[in-house]
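Next up, some structures in structure tokens.
What follows draws every value from the coordinates through simple rules; no lab data is involved. Keep in mind that what you see is a predicted model, and the values were worked out from it rather than measured. Cβ atoms are built from the backbone, for glycine too; each structure is taken alone.
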Structure P
Amino acid sequence: MSNLVHELIYKSANQTPDLDALVYQGAKKDYATLSEEVENVSSNLISQGLYRNERLAVYLEKRHETVISLFGAAAAGGVFVPVNPILKPEQVSYILCDCNVKILVTSVDRLNLLITVLPKCPDLNTVVVVDSAEKLPVISGLNIIPWNQICSPSASVRGSRIIDSDMAAIFYTSGSTGKPKGVVLSHRNIVAGAESVAQYLENGPDDRILSVLPLSFDYGFNQLTTAFHTRATCVLSNHLFPREIIEIIQAEEISGLGAVPPLWIQLAQLNWPKITSLRYITNSGGTMPQATLGMLRGILPKTKIFLMYGLTEAFRSTYLSPQEIDIRPNSIGKAIPNAEVLVLREDGTECAPGEPGELVHRGALVSMGYWNNLEKTSVRFRPFSHQKTGLTTPEIAVWSGDTVRSDKEGYLYFICRQDEMIKTSGYRVSPTEIEEVVYATKLIDEAAAIGIPHLVLGQAIVLIVTPREGTNVDADALLAACKLNLPAFMLPSQIIFKEAPLPHNSNGKIDRKLLSKEIQDNTVKAKK
């Protein structure tokens, strides 16, 4: 049994050293090679002064060196911090400073972008550059070294003893307003997540899992850990266009693919060749529109579809078995293996079936809290009061901030994030309900319903959409569709059409907070 993150690779290397572990742009690394390189990097990082619990950040696109750096840091006893490669220099600088990163792994091009901000990071002392360059940049106060100095074989250097409750990673949640929060995960959290997901997806050595999501996104990173736990192969992709994903699935005979709703919406609208290798697909990071789900089932009739719900603070909470999709397609399912999920009222008592409440998750996947943020940690991570009497140390559960309900059979249904709920005319409205109606017209590529301040209503509902190419749709047609399926208080007071795709955050989800800010800013300008 693997208890530590890097042991997922070591164990698989011992069992099946010749199986492919990683594929990137056609270049393969088997488990024996990957294990050896992780050990080399681990020893060299310790020699560079990466001590137990100190942070190493990786600011790179997906490639072999990215994976080796992350797992090498864990093996050294350090804490890895995957930084989304689409972030801008000031955002990268914030993360490096916030969690006191000591070593940064990046490329020459990215380092040149960071030259003006890295001096603001007082704890950073070493930068590892992964690609070859005739001349490395010089930055005062920083030791800049090439990748081969970190990856080359060296005498094994013994690091600190590591146990599974030690910190392993910090994942920064995306935020368009305010600064992102760093969610701290232990080795136990990450390994338990890999074991749980692999169990219900039935992953094995024959699987070839395509990694299209950022490794800075816990859902994306789990593509790696699930593969390594089961001796499967992970194929890394830095796609620019959805069409490229389909081409990779076909070329690499991919058996498993995970994505978020905006990407599934795009993929569902493309013409797919006959795909026989794809055993399953997964969705998380938001509700998949029913129209999109129906299109994917038509394109991939023999592919199992797993609808999932999760939050970075506990990684994954629920999944819906493919056999249940026809029975309850709107459900997010039941708790994943080795987790308990409850629906609680504000006073901590359990909700009755059908009664909305907050989703609360307990178990091995509950993370360690937010980095250096006691106030926000105390709001989300609280003592669980339902434990057996006699225990003197309270168990900590995570309060998700999401409103859900359960049916009589215990299946859960997502209603809304509490901070996205629209409060209008005395009602609480879930934006997802409005968006489902709009997607069902099959005239719209993307839709987001948001609430903006209104003197009389409290909040007015604004619907922002991008029309599907080749369709002729206007506000009246969409409003008519809404009137057929929604009560008056849920109808949008304004419909805004955008030609470009809606803005997405760094994890690929529609950025509602940014849209809300844009609309309110435009309203203020119009009044001047």
Structure Q
Amino acid sequence: MRQLIECVPNFSEGRNLQIINSITNEIEKVEGVTLLDVDPGAATNRTVVTFVGEPKPVIFAAELAIKKAAELIDMSKHQGEHPRMGATDVCPLIPVANIDMQQVAEYAHVLGKRIGETTEIPVFIYGEAQKNTNRNNLSVIRAGEYEGMFEKIQKPAWKPDYGHSQMNPQAGATNIGARDFLIAYNINLNTTSTRIANRIAFDVREAGRVKRIGDPYVGKIERDKNNNPIRMPGTCKAVKAIGWYIKEYGVAQISANLVDYKITPLHTFFDEVNKSATKRGVKVTGSELVGLIPLKAILDAGKHYLKKQGRSLGVSESEIIKIAVKSMGLDELGPFDPAKKIIEYRLKQEEKRPLIQMSLASFSDETASESPAPGGGSISSYVGSLGASLAGMVANLSANKKGWESKIDYYSKWAEEAQKVKDKLNFLVDEDTKAFGKIMEALKMPKASEDERKIRTEALEKATIGAIEIPFEVMKTAFKTLTICAEMTQNGLKASVSDAGVGAACTRTAVEGAYMNVLINAKELSNTKIAESYRKEGLEILQKTTKDADRIIKEVFNKVNDK
């Protein structure tokens, strides 16, 4: 299986687009690497770049980018709000798929060694790649920043892991490491006070603040028996944060790294900052993401705020994302485009879903044309999707009924289930047409020789099995809708009971239509045992569907006829 790692280098240039483009061009020219995001900040004078690929191409692209940054960025003239010590200040590697942290850490050393041997840049290894716990924390390594590193690097305890033991006046020093996915996140305040922003940051970050005797801000630092400052931890674990003023926006911000969003989710951090800000007479006006965010993190946030609003969670993915964006003001400083900011959306190859992306009119026109696809299989899947959508609609309408607030979790659960079924059936619309296309491709294969006929027969058999599996999956998936329809017929909004009935009728049609496609393709299989298995299992699903749908529809008619 293909191994994927992500690289998120931070370059100490956020204002000169020509320099930034020259660096990212080095990344883009490496085959097998995809540049996902370039996020420059003028006030921080820093650009966060994200790219992904297999380990070796990523390492090569990172090497080229680090060298280009060293050539173009002069750290002796650099000024910016963000702590920094080098032209490439930090270059973390992150596991994405089919690779563990230990392997990624080894690649961090490969990159560090290569930079150390081919440049005059001192390299410090940090994070999961650094075994020395006294120097694996990035903030500890970077303490003193560029200006302080000239003296610091001379100390034996701070000898670089790779490269020169003297500071590079132009390029500075570079941190290369391995870590889990980190969310870089800034929260905007309606104040220009860095002092207030820092106090809020100290309230919420894991490290908290030092404990003082008397005045909590200027009193004498309280120390333990070893003379170490005693700290009062903040409210959010796995979070690093500072306060700063961003001249570009004219506001102070809480700038944070959520080191593990599974420990402290994005929305939890946002809410904690809100609490602290309110206590200090300050208001949170919005926030911004620096770089990319995992889909789960943004969906969890959206569901959190939907729940706080007393609304059903069973809405579309796009609606959940919209709620997250609006609730946290992620679009305050600029548009928030999910296609550009969510890592899964960026990693996803452009899948061709021509049918499901059509307008309703175009879809019906295409179906009515002389082309054999889309045919009954795709239509069955789409009809099933509409049935699930109606079931979910009744659940959502019921969840919003005045006086039924105590039932929100019940209806929300069914609405979420309906969304899952709808999304799966929408996906299968195009899959059915693709399966038919593979049969046509197999039929066109050459058959002049015995070998060609054998290869063609095997390909046709395989394609036919695929053309059975898709409608069979439609049957199994659509059948799940009936449980939701039954619940909504019994307990849903009375004014929408007819919608639950139509949902059941659509489901019955979807299953019947899909089974027709199972049967017609099973006839073409030479493996009669497999064919009979699909016929038998499909018939069982059809019989259950017919029985349950008829019962639901009969009950709906009784209710709508009840005067």
Structure R
Amino acid sequence: MCGIYGYIGKLDAYDEVFKGLKLLQYRGYDSCGIAYYDNGIKTIKAVGPLNNLKKPKILCNLAFGHTRWATNGEVNLFNTHPHSSFDNKFFVVHNGIINNASELKNTILKDVPFSSQTDTEVVVNLLSVLKGDIDERVKSLFNYLTGSYALIIGYDDTIYVLKKFSPINILKNDKGIYISSDIASLESGELCQLKDYSIFKIKDNDIINLSDVKADFVPYVNDIEKLNLGNFSHFMQKEIYETPAAIRSTYNNIKNINFYDCVKNIKKITLVGCGTAYHSCLIGCELFKELGYEVDCVLASNLIVNGRVGRNHLHIIVSQSGETADCIKIAEQIKKQRGKILVITNEPKSTITKFANKIITTKANKEIAVASTKTYSCQVFTFAYFCHKLKDANYHLDIETFEKNLKDYISNIDISTLAEMLKNKDKMIMIAKDIDYLTILEASLKIREIDYVYTLPMYSGELKHGTLSLVDSDSIVLSLNTDNDKSKLNNAINEIESRGGSVVKMENYILAENIDNFYKTIYSIIPFQLLSYEIAIKKQLNPDMPRNLAKSVTVE
């Protein structure tokens, strides 16, 4: 969700922070702001994109900023970070949520004026009303604030970095000291991923650990130059076309895993995820069922752990970012009950991996567009390869041929005419059976989040149990049938067409034959991903940054 970036060093700090926040845009935001030091801390804020910020005319060596996705309080300049205390002595940017903000406003801060609707403003106002040494005031925040937070606090020419249940990182190199909520936005150098209840004080070139929490700076190498569009118009488009290479990289990373050891002595498997990751879990659930495992699939936000964890019960938690708040909460509860956790993630150093007994890392590289595409395919591929190896330990995949075939397949899909036909539709019904139904769940999500179109995915056999009443001459229905038996959806299609509705058979866009059943859903989702992208372009929407959405949902 929101992004935090800070810098102290010999370069122009405002420019460094602005560039850093640009790299965090993919997380989604609706306002932004930067605080900078100029004989005191000053702020620049804007509603909308970063380009709306007006750069100060001075050069500075300290700055920190924020891209905000509105949660507490509407989108306006008053609610935009950075926030200042009522006396303008302290400044803050914040990711997370202060659960007891209202309580603090009604007690210790009851006589303090507030200028925003946010929970964040309590942080700096609290620092202003507390007495004593500044370092001690900052250290005492953990005693006052409940919830989750990553904070950069500015006081004069000094900044403080605090971490509790929300990610934040510090990196130092020959250019200076950088702080970011996402390590992928940082250059190479010596990196410290802050642990919970960490507090650092940074002034000039000094980084001082004010907490009792151990902090390690380790070598980190990152080529952030790879995060560019190349010959593509948008990151979503680029990332769909990167799917074959991403799957090959994932294969190379997981091919030597002893998958049998992952499920040794396991009697029950529960797959857990949110959004797109949950849909990949649904595919994995079906594949495990085919092998005879007792398996279920649960939304992280809906899972109740108490009394469900046994020694022979494995929880497989899938999170692209590894920072999904609902998944982390579940992982923490399972760990407390000494349950077994296997994490599948694209970020091996993320928070959720700290709870895992085993980690499987997908190698989709960085995904910038909010809507996951290549990451979803890598997750599905991981489940498919996992189950292939469980079925036959000697199974071999010719990954070079797999990559080439998938690359050729994507290049030959022409969905533009269909997108033109659908661009003015404000609702669609989507029908399928069996595992194809799981594909249209993800397809439906893509069209909802990118194109702002209401889509209703359903089993084709359920159409006549109520939903058929919605069908008329204006109705458009997308059907999917990748089964060899092409008659499976015929009754539903006939019912739609007899009432004047139009049916688009999406299997006609799947230009590949004899696809291995374990990998079939990778092929079937891609035409839908390209369709959602093309519709967005024709509607003049930004497919990379859909409204109201964030890439990494770090609050529950």
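One of P, Q, R was used to compute distance in nm of label points 7 Å out along Cα→Cβ at positions 275 and 347, and the answer was 1.2. Which one was it? The value was obtained from structure R. Given that semi-axes √(5λ) of the Cα gyration tensor in Å, derived from a single structure, equals 43, 27, 23, which label among P, Q, R identifies that structure? It traces back to R.
Check the numbers for FRET efficiency 1/(1 + (r/R0)^6) of positions 243 and 403 (r between Cβ atoms, R0 = 35 Å, to 0.05) across P, Q, R and tell me which is largest.
Working: P: 0.45; Q: 0.20; R: 1.00.
Result for FRET efficiency 1/(1 + (r/R0)^6) of positions 243 and 403 (r between Cβ atoms, R0 = 35 Å, to 0.05) over P, Q, R: largest is R.
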